Each structure stands twice: as structure tokens, then as C-alpha cells.
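Peer 1: The data blocks that follow each hold one structure.
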Structure I
Amino acid sequence: MADPETTLPALDEASFHPIDRDALLTPPPKTHPPRILLLHGSLRERSFSRFANEEAARILQRLGCETRHFDPTGLPLADGAPDDHPKVRELRDLVIWSEGMVWCSPERHGAMSGLMKTQIDWIPLALGGVRPTQGKTLAVMQVCGGSQSFNAVNQLRILGRWMRLITIPNQSSVAKAFMEFDEAGRMNPSPYYDRIVDVMEELVKFTLLTRDRADYLVDRYSERKESPAALSARVNQKSI
């Protein structure tokens, strides 16, 4: 007789899988450079969030990554244009291309910028048969006009979780950013610069650890129970 303490009558046995140690621990390694997309949250000519991302990209390239930036100039407000708008297509194609991302926003009125949120709002949880963000890595950064704050990075972490990104533990917040960059937009040596190096090192390590097994890491029992049509409808509903 089965032990009632170990039986699971609510469990769908066909959808419940044991942990595949090979898929988790020894997947075939990818050999191409990690692909990192950087998004910034300001359109100013001297955009310190863009400057910080440009410094981050230089560090990532030294660490062996391929980097791309999305220029948000001309991106419409979410739902303010059709999905085939050229800037929307460009953003989504870059997200699909990426294996990890850096989000850097200025903090405005105690929050991320509207432009930063608009970019994230245009990224769907599901796009056809593809989930553009799920299982990819994310590093969050912010720049501040005054004293150091962490409101924007905390909000970006919430969004990263919602988008099912693997958000790394480290983060960067640059206080009084107008004092940290020279006239050419290069960052001065400082503990803030050192922290960005720390964050990029960690992002690359997490990307290399997870990209080969990302699909398996986000494989879920609850979703294996659903039909593809029902699952797609539910995921798309969450994107609304």
C-alpha cells in the first residue's frame, strides 16, 4: 500500500519530470562570444546612462563579448504604434539576438525614466514561438543627478523578474553622474567605475554559466501541463 505521506494525488505524473543532470550540468558548450544588448534611458545629447553603457560595453568587449546598443530615438510610446514599427522591430530583433542585457536608467522623481520603461514595455513575453527574454541574463545600473540612490535599479530588478530574466546580484548606481564623465563622455577613474567593472565581470560569468542550459533552467512543470495553444494565450495575456 502506498504511503499517503508520499503520494501526490494532485500531481500530473506525465508532466512531472526528474531533474536531468546532463541537461543541467553538462550541456554542449557554445563557443561564440556572449551576445550582450545594452539599453539606456535618456535621449539627452549628454546622456549619462548612455555614457555608462558605453563604458560597460568597452569592458564587456575586453571580456570577450559582442555588444550592441539600441538607440531609443524615435521609439513610440507603448501601444502608440503598430508592432511592425521600424524601431519596435529593431528593438525586438536585438533582444532575440542577445544572450544577456544591460539596462541603465537615470533616476527621475525617484523612479526609472519613462523612456526606459517604454523600451521594456515594447518587449513581449512571447513573440510567436519565441520568448525573447526568458532565461537570459540581466545587469541593472542607474545614474543619479544627486546623491546615490537605488530606486531605479530596484524597479529594474522587478521588471527583470517579470520578464523571466536571470538578474545578477551585483548592480551599479552612479551618484552625481555629471561629475563622473569628461567632455568626451568617458568615465573618470573612481569607485563608481570600479563597480561597473565588477558588474560586467559578473554578467559575463553568469551568461557563460547559464546560456547553454537556459532553456532547461526555465522549463516548468506547470507549462508542460498546458497545451501549446493555451500556454501561448496565457503568456500573451500577461504581456498586455
Structure II
Amino acid sequence: MNSILIIEDHEDVNLMLGQALTDAGYHIKSVFSGVDGIREIINCTYDLILLDIMLPYKSGDEILKEMRTFSDVPVIIISAKDMVGTKIDLLKLGADDYITKPFDLGEVVARVESNLRRSHKQIQANQMLQYKDLLLDNTTKRVSVNDAELELTAKEYMLLELLLKNVGKVFTKANLYESVWQDEYLGDDNAVKTHISNLRNKLKKANPNEEYIETVWGLGYRLHKE
């Protein structure tokens, strides 16, 4: 069951939205202030957020701006403000949709369903990374070449995942070390070179006729963007 957070200070509107979405099969959490709203977003996981703009203690646009630094959960703005400039500003801040009060409950439910479908498709796409005949499944942490599974260490997996998420981008040894080892790079590149070499050998063994990781001399490594 998808969970939805409603951040709306008008109690009757909040409860009306909650009842309509509960009837549609969603699990609902309602809060009535901006402070409670951002606390919920930080501490709990939701599939979608309905967010009013004019809230006590912390405005909706402040919440949106703050949460987009750590969360990409879909947000539908519900507001009495119907100026085009306001809508554009909020969409630029990271809102996914905008509904103007007064609204039709059927439309709200339909917009929620539409945004959740789009979000779920994006999540599924992000879980599978493919390059040539190489496939990385972020859900199962399985890496395969032509359906033959590769046995990778944790660091090899993280290096490959980083390269797959940024096909064509050149990573220096410092970039790779600081991203994967989560530590300051002090110039010793043995760790990166060793893991890249081991990763290349495993890929080469899986498919001797294919090249995956390219060395860009004097710069670093990348998956070549064809």
C-alpha cells in the first residue's frame, strides 16, 4: 500500500483529502504545520507528498527546497495561489505537480495515481543499469555479462556502479577513491588501480571480445560512450 503524507493546515481540507485517498486505497498521514511536515519527511518514508504552501511556522516552498537536498519523493502542491509565476517557481524548486484550490477530489486522486505510476517506473529504471551486454541490478546487487553472473567484491561493485551511472564521464583516481572509499585521496593510487585491474580481468573473462572500462591517459577511467 502506497503511503501519502498530507501537509495542510486547514483541518477540513486535510481531512477531506485524507478520506478521499483512504477510500482510494492509500495509507495516509496528516500533519497541520510546516515544522511537523519536514519532521515527518526526515524521519519517515512516504511514496508521495501533498503539500500546501501557506503553512504556519515553515512555508511549503521552504519545505520543498529543504527536502530536495535529500529526497526525490514526488510532491504535489495544493494551493490557493493560481498565478503562473508561482507555479513555475515551485516546479523549478522541485514540485512534480500543482493543483489549485478549490479542487475536485476525483482530480486529486487521479493526479496522485499518475505521479505514483511515473515515480515507480523511474525507480524501476534506476534499479537496472545496462552497458553493452553488462547488466547491474541494484535491487539484488547482481552483476552479469550475457546472463553469466560475476562475483565482485564490494569495492568492485561500487566502482562499476559509479561508472555505469555516468557512462562517458571520465573519473580521475581521486574521484573514484573519494566516491567509493569515502576518504580523502592522498595520492596513493594503488587501491584504485588494483580494483580497476581486478574488475577488468573479471569482465574480460566473462566476455573476451568486449571492452568495457577505458583508460583515458593522463586523466582516469570511463565507460566509453558509443
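All of the numbers you see were taken from the coordinates with simple rules; none came from a lab. Owing to the predicted nature of the structure, the values given are computational and were not obtained by experimental measurement. Cβ atoms are built from the backbone, for glycine too; each structure is taken alone.
Peer 1: Here helix-only ellipticity at 222 nm (-39500 (n - 2.57) for each DSSP H run of 4 or more, over all residues; to 500) has been calculated and equals -11500, so which of I, II was it run on?
Peer 2: Matching structure: I.
Peer 1: Using distance in nm of label points 7 Å out along Cα→Cβ at positions 28 and 196 for the comparison, can you identify which of I, II gives the largest number?
Peer 2: When distance in nm of label points 7 Å out along Cα→Cβ at positions 28 and 196 is computed for each of I, II, structure II gives the biggest number.
Peer 1: Comparing distance in nm of label points 7 Å out along Cα→Cβ at positions 20 and 44 across I, II, which is largest?
Peer 2: Answer by largest value of distance in nm of label points 7 Å out along Cα→Cβ at positions 20 and 44: I.
Peer 1: I, II: which one has log10 I(q)/I(0) by the Debye sum over Cα atoms at q = 0.17, 0.22, 0.26 Å⁻¹, for residues 92-163 alone, as calculated, at -0.72, -0.95, -1.17?
Peer 2: Answer by label: II.
Peer 1: Also, quick follow-up: If FRET efficiency 1/(1 + (r/R0)^6) of positions 60 and 76 (r between Cβ atoms, R0 = 35 Å, to 0.05) is calculated from each of I, II, which structure is the one that comes out at 1.00?
Peer 2: Details: I: 0.75; II: 1.00.
Derived from II, not from the others.
Peer 1: Taking 2.3 as the value of distance in nm of label points 7 Å out along Cα→Cβ at positions 36 and 116 derived from one of the structures shown (I, II), identify that structure.
Peer 2: Only one of I, II returns 2.3 for distance in nm of label points 7 Å out along Cα→Cβ at positions 36 and 116, namely II.
Peer 1: Let me ask something else. If relative contact order in percent (Cα under 8 Å, 6 or more apart) is computed to be 23, which of I, II is the source?
Peer 2: The read-out was computed on structure I.
Peer 1: A value of 1.6 was derived for distance in nm of label points 7 Å out along Cα→Cβ at positions 140 and 212; which structure in I, II was it taken from? Mind showing how you got there, number by number?
Peer 2: On the way: I: 3.0; II: 1.6.
Label of the source structure: II.
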